[in-house]
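Listed after this line are the structures, all set down as structure tokens.
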Structure I
């Protein structure tokens, strides 16, 4: 494996630690992906800074709630939390939510336990030493590319 860096002091920056930190960074980027795509924080609809702060706070709270339920599921089913699929957990929570909302209180614990078992069954496979290209397979938003300034576009296309 080759890893290029500007950190030249091999005593202060051992190569094994740099490679380990890079692997941890991948988990952080995955967390941002979950926040942006799975929880729809890639496009914010608010027009004011306060509204954007509220939207982001809501998305981060949602992320923390799903992650907390995933931790409960991992503990209850004796699995490692990093082996559970975030998307699978989110789908299970959304699928169980209507039943949890209308069920009588004495049934909630059994339904919640079933949800935790379902989340524990949604695992990601182990991919040690994974290397991924920094490229997208396909464009997520199917809009035309704006090749001029917005002002020029308005002058050309405005009626």
Structure II
């Protein structure tokens, strides 16, 4: 594998975790990676807490929106090299067939949108999710993709998902 890579982050609602992952990778992975995000049942809006975490990290938020994974299974959609599920529900769902047969892995991150409690507790949940995604994406970006074969890459991205 060499060159430019497209990465799709999936979550059921595409309102928080997958959006944050898209923003992180688009910033940290440039110019070699382009990240996208989508959901099986998109919420139709990005959670303001997720936007605050992205802004807190001084990452761009323009263009972030909640969208269906159907956008990426249509003819003419960008061909993905990697597809990561970041929530347990999306990992259990039957995904569309992605053109190009990308490598897939599950990077389960607890759902910050499901946290109830004080505003501080909710903010902490979003911050924890952001930090976990940031750490995993950082590890992913350290992989020598150009020199690894597909099986070695698959093992490594699965290992990152377990951290």
Structure III
């Protein structure tokens, strides 16, 4: 039977990691890269535009990748290394996409034309999984009521729909 000291079984350390520090860094890099690729391929919706099932997916994915990053090591040290690595990766991606137009297009994508001169580009709506009603809502938010009033509507790479009215 394990004796308890401050709520922890004897022999369990807050700081002593079961794996070398570099393994946590490598695991975080691999998981970050994989998730970046997967979420880049799945579309451009903003967090505020997530459907309930999208939010559930994000929560479940975060739980699913936890053990792949920490290798079952729940020490404070491992957690701090993982957080530092993920924040550094995120900062590096921000810097890279700022400095390189090619990297920006690869990571963030390009704007997609949804409406051109009042005509809906149906293939774009289908590819981006945007319903006609979602498009019309964005158009109405710009004070327009009809597609004929739209010169261009773009799905921006941040997930928002920009509408440029006809003159």
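Throughout, read-outs are computed from the coordinates displayed, never taken from laboratory work. Bear in mind that the values here come from a model prediction, so they are computed numbers and not experimental data.
Here P(r) over Cα pairs in 10 Å bins from 0, in percent, for residues 28-75 alone has been calculated and equals 22, 49, 23, 5, so which of I, II, III was it run on? Present the calculation step by step, with values, prior to reporting the outcome.
Numbers: I: 26, 48, 21, 5, 0; II: 22, 47, 29, 2; III: 22, 49, 23, 5.
The value was obtained from structure III.
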Query - With log10 I(q)/I(0) by the Debye sum over Cα atoms at q = 0.15, 0.21 Å⁻¹ derived as -0.75, -1.52, matching label from I, II, III - result: II
